[in-house]
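Each structure below appears as C-alpha cells.
Derivation of every value follows stated rules applied to the coordinates shown; laboratory data play no part. This is a predicted model, so every value here is computed, not measured. Cβ atoms are built from the backbone, for glycine too; each structure is taken alone.
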Structure 1
Amino acid sequence: MSHQEIRLGVAELYAAYADCIDDDRLEAWPDFFVDQCRYLITDWQSHEAGLKHGVIYCASKGMLIDRITSMRRVLMFEAHRYRHIVGPPRVAKVEGGVAEAHANFFVARIMHNGETSLFATGRYLDRIDVSAQPYRFIERLVVLDSQKIDTLIAIPL
C-alpha cells in the first residue's frame with residue numbers, strides 16, 4: 001500500500017471518528033479501536049512529563065464499551081453535544097502495518113439550550129493498525145492544550 005493510500009485511509013478514519021461522536025452514535029465509538037487498545041485523555045504537561053494518567057483512561061476495547069454503557073446508564077450530566085474540527089492528519093511513520101499519525105483538533109460544546117463554547121483544543125497522537133481495512137486505533141492519546149480541564153468530560157473526545 002502506498003504512503004498516499006495510507007494517508008487517505010487515516011484521514012477517513014479521523015473524519016468517521018469525529019462524525020460518530022458528533023452524531024451521538026457513541027455505541028459505535030469502540031469499533032474504531034482494536035481489542036487491545038489504549039485511549040487516554042491527558043494534558044500536555046502530563047504528557048511531556050511521561051505520566052500515563054489522565055482524565056479518561058481505557059486499556060481495552062471492553063473498557064471503551066463500559067465507558068459508553070456507564071455514560072448512558074449511570075452518569076448524570078447536562079445534555080450537550082460536540083462538534084469537532086480536526087486538522088489534516090500527518091502520518092509520521094509506517095512500519096509493520098502500524099502508522100504513527102497526529103492531528104490538531106478543536107472541539108466546541110453545544111448545550112441543550114443552544115449555547116456554544118470552546119470546549120477543548122489539543123492534539124491527537126495515534127498508533128493505527130493499517131494492515132487491514134477498515135483502519136483501527138491501537139492507541140489514541142488525546143493531549144489537551146490546557147491543564148484546566150472541564151469536569152464535564154463525559155463524552156469521548
Structure 2
Amino acid sequence: MVKFAGIDLAAREKNPTGICIINDDIFLDTVYKDDEILEFIHSMTPNIVAIDAPIMANPRMRDADRELKKYGAMPPSMPSMAELSRRAWNLSKKIGVQVIEVFSTATAKIIGVYSRDYREMALKLQINAKNRHEVDAYLAAYTAKLWWNGRAVEVGSKEKIIIPKTF
C-alpha cells in the first residue's frame with residue numbers, strides 16, 4: 001500500500017504545521033516542532049512527502065514561482081517566505097524519502113474546492129480537519145497521490161513545483 005504524506009509547513013516552530021497521511025484512511029494532525037514532524041513521518045513511513053512551502057537553501061524567485069503567481073504564489077524572496085523556504089530545505093534533508101514541493105492553494109483552485117473558509121473546503125473534500133493547516137496538508141498529500149498516479153505536472157524549468165493537471 002502506497003502512503004502519501006503532506007506537510008503544510010509554518011515558517012516558525014511556534015506556529016502550527018498541518019500534517020496528513022493518505023493511504024486506506026486519512027490521518028490529519030497539527031504539530032509545531034521539526035522533531036514532531038520528523039517523528040510523524042518516520043513512524044508513518046510514507047513513500048513520498050509533499051511539502052507546501054518553497055524548498056530552497058537560498059530563497060529567490062524561480063520560473064515556477066512566476067508561473068504560479070496566477071494561483072496566488074508569493075515570492076520566496078519575501079522575508080517571511082525566505083524563512084519558510086530555509087525551514088523547508090532543512091527539513092527536506094532529514095526526511096529520508098522522496099520529497100516534492102507542492103502549492104496547496106493551486107491544487108484547491110485546480111480541483112475546484114478552493115474557499116477562503118477552510119470548513120467549506122473540508123466539507124467539499126469530505127475530511128475532518130480542525131484548521132486550515134490540516135486542509136492544506138491534505139491537499140499536499142493529495143497532490144503527491146495525483147503525481148504518483150500520473151495526474152499532476154511539474155511547473156518550472158530547473159526547480160519543480162507539482163500541481164494537478166488541468167482538464
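Miscellaneous remarks
- Identity of the structure behind 4.3 (criterion: distance in nm of label points 7 Å out along Cα→Cβ at positions 36 and 116, calculated), options 1, 2: 1
- Structures 1, 2, by FRET efficiency 1/(1 + (r/R0)^6) of positions 84 and 132 (r between Cβ atoms, R0 = 25 Å, to 0.05): label with the highest value: 2
- Each of 1, 2 could give helix-only ellipticity at 222 nm (-39500 (n - 2.57) for each DSSP H run of 4 or more, over all residues; to 500), but the derived value -11500 comes from 2.
- Answer label among 1, 2 for the case where Kirkwood radius over Cα pairs in Å, calculated from the coordinates, equals 16.0: 1
- Which of 1, 2 yields 33, 21, 18 [Cα extents along the principal axes in Å, for residues 12-59 alone, calculated]: 1
- For 29 (relative contact order in percent (Cα under 8 Å, 6 or more apart), calculated) the corresponding structure among 1, 2: 2
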